[in-house]
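These are the structures in question, set out in turn.
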Structure P
Amino acid sequence: MMRFVILVAVVCGLVIGVGAVQADTCTFDVPSGDWDVLENWDCVVGGEQVPTAADRAVIQSGKICNIDSPAVADSLEVESTATLNILAGHKLTLDGDNDDSTIDGTLTITASGEDVGELAFVDNTQTISGDFFGKIVGLDEAAKITVALGITLTNRTTIEGALQITGTGDFKNGGTVHANTSGTLEITTGLLDDEPAGFWQVSTSSSAVLHLAAQNTFLLDGSFTILTGILTADAPGFMTFGDLTMKGGAIEMPQGAIAVFKYSP
């Protein structure tokens, strides 16, 4: 009887160990280079190999990684002072099966003509977090962050510049969305939401536009700051009860929109 009990304990231990599946970690550990070069990566499992959809890709502090071909990962970590560039015409896909993403450094997305850079979230509800200096920067208003149907992408870092946040999924801003360069930062997801700490800003350039155009009715209660440029919402269901600090620029709303701001000059 004692032998039987010991055997069951060992078998159960093996089953539990197999069930605890976690993403492997692949670290980009050269000073500068391309994502698709296997020698630029060191994976905990597999050594030198380009990250797969099952891996967490980590760009180490001070390193610069360029995406110039299709790239995938389970999740992403851009450490402080690191830079990840999604170049025009190329795409990074994150499926988020095992983890959320962290941007403590800088992630840039650009486009050139019909060549569009894209950061795509395709599976599971996901969150992008980051410290004070972490940011995602759109370098062209055609550049994209896409959110697939059925998932919610929550931003808890800074998204700035000119780009599109689009797709049939939903977007929630619990960090900062900042139109701060010439061009449009446009949000056309299925549903748009924010948390009480969400910040919406337009400043720096008189040609900056923050365009809120989600496909469904949305209510925002975060803080709005307009120093120059334009805040525009063209969804008839747009409503906001957020705080407004306005020292320049303009607000453009469609007929039927409701905007009740707590105004601070």
Structure Q
Amino acid sequence: MSVFEEARYGPIIYVKLGISPAINASVHLFFINNIIIDSAQNNQRKQIEFLVEKQKTKYCLLTHYHEDHSGNAGLLQKTKHVTVFAHKNSVNYLQDGYRLLPYEKLMWGTPKLFTPNYTYNQLIDIDKLKFQIIDTPGHSRDSVCILELNNGWIFTGDLIISAKPKYLKKGEKFNLQIKSLKKLLKLDFKTIFCAHRGVISENPYELIKNKIEYMETLRYNTIKLYKNGYSAKQIRNRLLGKDSIMAAVTFYDFSKLNLIKEVIKENYK
């Protein structure tokens, strides 16, 4: 049984899609008038095609290249004539592809290769909406947040997700994520639209501040323990607990140990 949940926040329709309620791999995408933010995972392409036709979608704005966000962009461009915007650092991944692990193929499917119609400028005007594109690397090198200036809506891709992250995917940068989160605090917005949590309308700035504080404290404690002779595994066990079955399923591509190792790598001098 797949996941399909549709809801509305003002004029925005948001849809949660996934292969099963038992697997924590669902993704939200957001429709505003004739625009879609991200394109969800390729194994949900039939639902996406239906929704895009229903909403008469003409434009797709990608937050980053990962397969659960760009998975149907090429299909929509080819079959529905949707105009796709992406970061300049996304282009090589989208048109040339990249290595997917078995768990990624299972959970999200394999995106179709394509070249975006346009790469982002800082501002994009579509009909009566004005989008500011904010570079927020860390989760990936091409990650952006998309702020609709007239209404104070910010679409954060995978930057927010967990308020207290305990896992890190290989290739993610811990310090850059903190820097990107701090960048959001300087912006004027009312509501966060997170690709995995959905709508966050209550105290969004407080959520971001708390996440930054948590990550900075975790960084401080990790380096302190490492300087006192603890190994990465010992620090993980002490601060985060042992890795769960989730890490094993992903062949340790996504794990608590990755987080501790990355913090040490980026911050130990």
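Read-outs: derived from the displayed coordinates by stated rules, not from any lab. Keep in mind that what you see is a predicted model, and the values were worked out from it rather than measured.
Hey, log10 I(q)/I(0) by the Debye sum over Cα atoms at q = 0.09, 0.11, 0.17 Å⁻¹ derived from one of P, Q reads -0.45, -0.62, -1.25; which structure? Computed on structure P.
With helix-only ellipticity at 222 nm (-39500 (n - 2.57) for each DSSP H run of 4 or more, over all residues; to 500) derived from the coordinates and found to be -10000, which of P, Q does the value describe?
Values: P: -2500; Q: -10000.
Working through the options, I get structure Q.
In terms of relative contact order in percent (Cα under 8 Å, 6 or more apart), the structure with the greatest value among P, Q is Q.
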